[in-house]
Structure I
């Protein structure tokens, strides 16, 4: 079986989940290609299975992931496809699964499996990321869950994640945050990102940014409008 896997990851969560799937698939004799959506790697039209993993940003997938999916060619023959979403709170995955599945189905792919995996919250602008120890425990549990998911996918099990309104939000609050970020936040928040006194100007953030949205100017990082807000500090 030939498997094509694609992900977008700002801090490593989604990469870790899909790389775990890759390990399981390889152990079961599959031929696997794993690549980031930023690498512009084509998906082989004769793949037996295709998998995607994206994070949740304000109840949806990042715009770079949305654009990647929209730019996929139409597949003449349906290919079984799965979608995994990483979220700091699995109850707050919002439209991410629905959005991904709708685009993929319109491209001629057959989304047979979708699920949300809990991974550490890392948007440091307004969230409260877990401690190192808490994050390690969440990652360990996420990896164990993903191994089970990969086995289910290989067995041909079907699963569709059901949309739910986050318990901590009213419907009005849910839609407010969704549309504010989608139409205003993602286009403007980058203007306000700053470092604090702990920044030593090492430039590591610019090197690892998946969208090349950070430049070092005067020994300090400067954010650009292409920022996807994966982990702004």
Structure II
């Protein structure tokens, strides 16, 4: 008689960029292009900050770039202009970006047996368009972007579907993903590229180089 191995998780919440899709570099270059007029030194600091603070809203990054790096006030008009330009730069590129290794196979093999969700720092409507254009919508129960915070998104999912936090997994590539998982009380696995990205997570965090070995 064959024994049935119980599933580890009742649901999985994924970040999007850098976890399901190899699109982090697309956004890194877009941030650099937006601040190119301020010179190479600022551009490098803009890119570095983006890479160190993945998973948070682009608008939070715009505020940091202006107020801290440039010493300028970011007006609502300028924030809107930057957001529109950024969307123009990245949306088509993210739609065309390749899957993280193992991501497509994982989604295809598991979406019918375990509820899957997305919690991303990408603006909500843009994220939903990207997921739809990539024909990924059927994989997910729901897809959530900013301005909602990761922890709030996960907690709302737990509440809406009556999941037990300890049996839900968040998979992310940024410290904001880790902090959101901790805030909601769910399990966490980090996706960390073997090169060139360094591990941003606390010592002892389970990390994988891609989704090939992700087991539910």
Structure III
């Protein structure tokens, strides 16, 4: 019963966060001239169109069972033909930024919704409060993590669009290896550090510090602290 309750307070916030994140990419791409995602049905709030069995379910579940200090996962990336955008370079920046921006918006909505919990029946209030708390945390973590400046993460695409051509080309070349580099930074480097007595978990620390600062700001702006 405890497992079912735990799943019920995490599953909905996770599905909403990744679904709206990916749909935002597709919607902005369509608005800016590329209908690739729209034609493939990816401009949708149906979570099953965005879930990647390994990245969304198996990998985070494995890390959770392994008591990893940092949970990592991903959805199926929304296909975007950047050359079809009316202004390819700035369009790439806007399409990439749409996902994290949507997550911050969802976090703000969750924080504002805390004020409605008092009007709910006691039997529902705790469950709703935990869902909203998890929604706030998940959306901010997802936004911060995706802004890490490494392709194919959104932050990497934003950096490629904003940097001078010389630097942008070098960074763009890392995209095929981006996920391998990321796994190395998040899992292998901290593991190596633990073997030699050094704390090399700097990516997790950076995400944690940034996440805490943003959550505190949102809570202050929405009148919760």
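Since every read-out is calculated from the coordinates, none of them should be taken as a lab result. Here the structure is a predicted model, which means the values were calculated and not measured. Cβ atoms are built from the backbone, for glycine too; each structure is taken alone.
A few points about this structure:
- Structures I, II, III were shown, and distance in nm of label points 7 Å out along Cα→Cβ at positions 29 and 133 at 4.5 was computed from I.
- Origin of the derived value -9500 (helix-only ellipticity at 222 nm (-39500 (n - 2.57) for each DSSP H run of 4 or more, over all residues; to 500); candidates I, II, III): I
- Which of I, II, III yields 16.8, 53 [Rg and Dmax of the Cα atoms in Å, for residues 21-156 alone, calculated]: III
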